[in-house]
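Chemist: Listed after this line are the structures, all set down as structure tokens.
Quick note: the coordinates plus some simple rules give every number you see, no bench work behind them. Because the structure is predicted, anything quoted here is derived from the model rather than measured. Cβ atoms are built from the backbone, for glycine too; each structure is taken alone.
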Structure I
Amino acid sequence: MSRQIKIGNLTLGGGAPIRVQSMTNTDTMDTQATVEQALRMVDAGCELVRITAPDVKAAENLGRIKEELLRRGCEVPLVADIHFNPKAAEVAATLVEKVRVNPGNYTDRNTGKLEFTEQEYNDELKRIGERMSTLIDICKAHHTAMRIGTNHGSLSERIMSRYGNSPEGMAQSAIEFAQVCREQDYHDLVFSMKASNVKVMVESTRLFVQKMKQMGMDYPIHLGVTEAGDGMQGRLKSAAGIGALLLDGIGDTIRVSLTEDPEKEMPVAYDILQAVGARITQPEYIACPSCGRTQYNIQTALQEIKAKTAHLVGVKIGVMGCIVNGPGEMADADYGYVGSGNGKITLYKGKEIVKRDIDQKDAVEELVKLIENDRL
């Protein structure tokens, strides 16, 4: 289990619910548009709103965005997304609850070096610590959290010289920055290993967590497949990468990156969390695909059941075509709806039969009554 940190009034890690976040795609200098989009994201379930701050002016405007959100009754923590401008990170850290930086912001760039001696390698690490000290001091003074996000394809020449553009290089880059922060007694940290390649994202995150454990670190982890795309492809790539790590017990906050309006990311995120049992926000339906043994319209029945039980958060309902699949394969369901003959349904509570051979036209209502009576 990771350590728990605070991001404004939100707890992250250490057994807290896995938090869902997203990022605005408006012009940060357009305060009103950014506020309106952030509110739509929050309405959809977003618990952390990330906003790009490419320069100092944009970082300064985060304060105005924060003020307007608070005026509108929204206390969602804001995360400043920083690229290539350490000064913008320092300004943002005084205004919002969290800043996200890339290790590449603080490394020597474009030197053309292909090889580093051990001394040169260590000298750059020392310079990184010196460059980050101002930001770390500001974050400590303002109780601002920091995400250190390593991206596949943006590793420093120093890391590339030793590890190449690899999951090992990503994990090593992040662990070095963890050491820099630990040496300066700053621990309000979150780490991420982002890649558009699912296998790289999963492998680099596992390696980083392994390295952390070896060094006695327990910082929270942010999960996401970056540039996942849109539609089904974006959703499947996100589910594969995020879901694999959640099933490992890794991950404290997630972002589903879709090339769509950001508020469309939250339902996907909650579906992933539900699917792996990490955060239950809706009922669960255990339904067989049916086969030639099924003697009722299972597809119609499932849709009717879902429509009438959508409010029953955490309830597991099995919908099975026949006695071969049910009740055995719905053994952990709270209630069961199982075909028992031509147009006939048998209802179960757990593994026990409650009512036999109900006409299909009446069976959904009978199921709903059974569940509601138990909840009275």
Structure II
Amino acid sequence: MRKIAILGSTGSIGTQTLDIVREQGDLQVTAMAAGRNIDLFEQQIREFMPRNVAVWDEKDALELKSRVADLGIRVHAGMEGLIEIAADPDSEILVTAIVGMMGLRPTFAAIQSGKNIALANKETLVTAGHLIMPMAKEYDVSILPVDSEHSAIFQSLNGESVNKIDKILLTASGGPFRGKTREELEHVTLEDALRHPNWSMGQKITIDSSTLVNKGLEVMEAKWLFGVEPEQIQVVVQPQSVIHSMVQFEDGSIIAQLGTPDMRLPIQYALYYPRRRPLSGSRIDFSTLGQLTFEAPDMKTFRGLALAYDAMRIGGNVPTIYNAANEAAVALFLQKKISYLQITEIIEDCMQSCKKLEAPGLEEILATEQEVRERVESRW
């Protein structure tokens, strides 16, 4: 029985992780944390019976504690609660499925507690990859990617440890606005941006996918996960979302991982690595697939991706500025307080204006996030 803890159990990745727990039967959830969906979280607690749970808001924690008083479990709140779940003494692996930089401190705590990390919180490596990867090595902890693209690269590298990567080919669906001009994007509504053609995800990541900021974050994450330079990462638009990513080696050979667009596959692969297990769901039928097409991303129209490469090349705390500015801008867009194109305008403004640091520690990374949020709140 493999014991797991989950940060973000009521979100898209979290609920699909629990689907795998139901299907496989040999995973035990020892600890869970959720955001504000207390009704769903109570249902999950009663089904999976973790010993420790946490929610972000103190009032929600008090309500939840009252609701599950008959179960004898411990209920925590806030950042300290997330850290308690991350470092849960009974778990072996932590699924980090919360969105944003709030995943940073819990991931540090989990690594220092010797937990393997099933990483779906890309912001952790984007902002602190220079700290996380050496720490994982020090504590002999595995960082197992859950994003479909990074899982595809990870799978493509199996058995290739002695061979040097020439290039990572990171695929993208192109999102709902592929082929649109900047003029056409001026009229995009929130409802338009939330209609992803291939994947079912939470609101924030769906918006990020439409702006290609999500792909920018994945580019920065890939740098740390696979130890490559920015010029070795090429984004390729693959609209059918069948090829999840590829690795090109020095001899020109390319190894790819293909599958249906089903996030349960990379989640399950991370949970059981290095073993594969049966998984329900559809399979690719090449006789009816028709064709696979490829395009270069339009980085002039979708400035979010170009800015990500700039942030990665500059390094230091600039990736944190990029990420924090995007988080703040997307929050405003979801509240319909700014227009769609203002998301990347805000990112660029913050990258140009906020204080730069070459080698930030954890506290400096968090201070950078606060500086960015204050700038966005004061100007927009």
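Chemist: Comparing mean count of other Cβ atoms within 10 Å over residues 127-134 across structures I, II, which is largest? Show your work: numbers first, answer last.
Modeler: On the way: I: 16.1; II: 19.9.
The structure with the largest value is II.
Chemist: Determine which structure produced the value 22.1 for mean count of other Cβ atoms within 10 Å over residues 31-38, calculated from the coordinates; the candidates are I, II. Mind dumping the intermediate values first?
Modeler: Details: I: 19.1; II: 22.1.
Value 22.1 for mean count of other Cβ atoms within 10 Å over residues 31-38 corresponds to II out of I, II.
Chemist: Matching task: 30, 26, 21 is the computed value of semi-axes √(5λ) of the Cα gyration tensor in Å. Pick the structure from I, II.
Modeler: Values: I: 47, 23, 17; II: 30, 26, 21.
Structure II accounts for this read-out.
Chemist: Supply the structure label, taken from I, II, corresponding to distance in nm of label points 7 Å out along Cα→Cβ at positions 79 and 311 with the calculated value 2.0.
Modeler: Numbers: I: 3.4; II: 2.0.
Only structure II yields this read-out.
Chemist: Any idea which of I, II comes out highest on distance in nm of label points 7 Å out along Cα→Cβ at positions 87 and 359?
Modeler: Sorting by distance in nm of label points 7 Å out along Cα→Cβ at positions 87 and 359 in descending order puts I first.
Chemist: Quick check: 4.2 is what I get for distance in nm of label points 7 Å out along Cα→Cβ at positions 167 and 327, calculated from one of I, II. Which structure matches?
Modeler: I
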